[in-house]
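A.B. asks: Quick heads-up: structures coming right below.
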Structure I
Amino acid sequence: MTLSGLLTWAEFQAFLTQTEAENIFASGKVRVLIQLADFAGWEPGEQWGDIGFFLKHDQDIEKIAVVGDLRWRDEIGIFLFADSRQAEVGFFPEADLEPARRWLMS
C-alpha cells in the first residue's frame, strides 16, 4: 500500500473496511509493504486511538516493512504499534525499496 499526502480517518476506515470485505486474512498470515510517498502525516483527531483493528488482526500479520523518509520512522512506529505487536516491523529509507521487499520475504 502507498500512503501519500495527509491520511484522513475516513480514508483509513475505508481501507480497513476493504480489507475486511476482501477477506485478506483468510489464507493465513500476511506480510505488508507500506510506501510513504510525499506523506504528510495524519489528520488531527482523537479517533486515532481506536485500536479495534489492531486487536482483531495483530496475530494475522507476520511482518510489516515501511519504506519512506526517515523523518517518519518514530511516528509510523507508534501508529503501527511496532513495540506492541507480534509482527516484526522494519523501516527502510526511500531508496531501499528492494531491500525492504527482500526483508519482507525472508
Structure II
Amino acid sequence: MNTIGILVFTNRGVLEHKKKDGKRNENRWCYWEMSKFPKKFMASRVEELRLYMAIGGQVKGYFIIHDLDYGSRPSDGGTVDFYSESWNPIQDGETLKPSQGWRYYTYDK
C-alpha cells in the first residue's frame, strides 16, 4: 500500500484520550494540531495518510487520517483529523529519540 506518515511523540494519557474520544458512530473525530503542516501531505496522491504515535520514544501505533485542514501555506500550520476506531497498534515498535513537533515516518512491517 502506498502510504505517507508522520510521527509525533506524546504521553500515554493523550494517546488513550485519542483512542476513545473521536468515535465515528457519535459523528465526532479527533485531531492533531501542528504549527507547520507536512508538505508531502498536501502534494501526495497516496492511498493512506497516517499519524504515528510514540510514547516514551517507542512507536505504539498509528491512526488513519480522515481529513486535512490547513492554511494556504504549509507554514500556516493546520490539523489532521482522524477517528478513534482507526487506531492500529504496533507490537514492539521502534524506539527513537523523542523530539518536538513531528517527523516523516514509515512503518514497513
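A.B. asks: Compute percent of Cα pairs over 17 Å apart for each of I, II and report the one that scores greatest. Can you show the working numbers first?
C.D. replies: On the way: I: 54; II: 51.
Sorting by percent of Cα pairs over 17 Å apart in descending order puts I first.
A.B. asks: I, II: which one has relative contact order in percent (Cα under 8 Å, 6 or more apart), as calculated, at 29?
C.D. replies: Of the options listed, only I reproduces it.
A.B. asks: To test your reading of the models, identify which of I, II gives -9000 for helix-only ellipticity at 222 nm (-39500 (n - 2.57) for each DSSP H run of 4 or more, over all residues; to 500) when calculated. Present the calculation step by step, with values, prior to reporting the outcome.
C.D. replies: Numbers: I: -9000; II: -3000.
This value belongs to structure I.
A.B. asks: If mean count of other Cβ atoms within 10 Å over residues 53-60 computes to 13.4, which of I, II did it come from?
C.D. replies: Clearly, the read-out refers to I.
A.B. asks: Let me ask something else. If you rank structures I, II by distance in nm of label points 7 Å out along Cα→Cβ at positions 29 and 45, which sits at the top with the largest value?
C.D. replies: I
A.B. asks: Next question. Here mean count of other Cβ atoms within 10 Å over residues 5-12 has been calculated and equals 13.6, so which of I, II was it run on?
C.D. replies: Computing mean count of other Cβ atoms within 10 Å over residues 5-12 on every structure in I, II gives 13.6 only for I.
Each reported figure results from applying straightforward, stated rules to the coordinates on display, with no laboratory input. Since this is a predicted model, take the numbers as computed values, not measurements. Cβ atoms are built from the backbone, for glycine too; each structure is taken alone.
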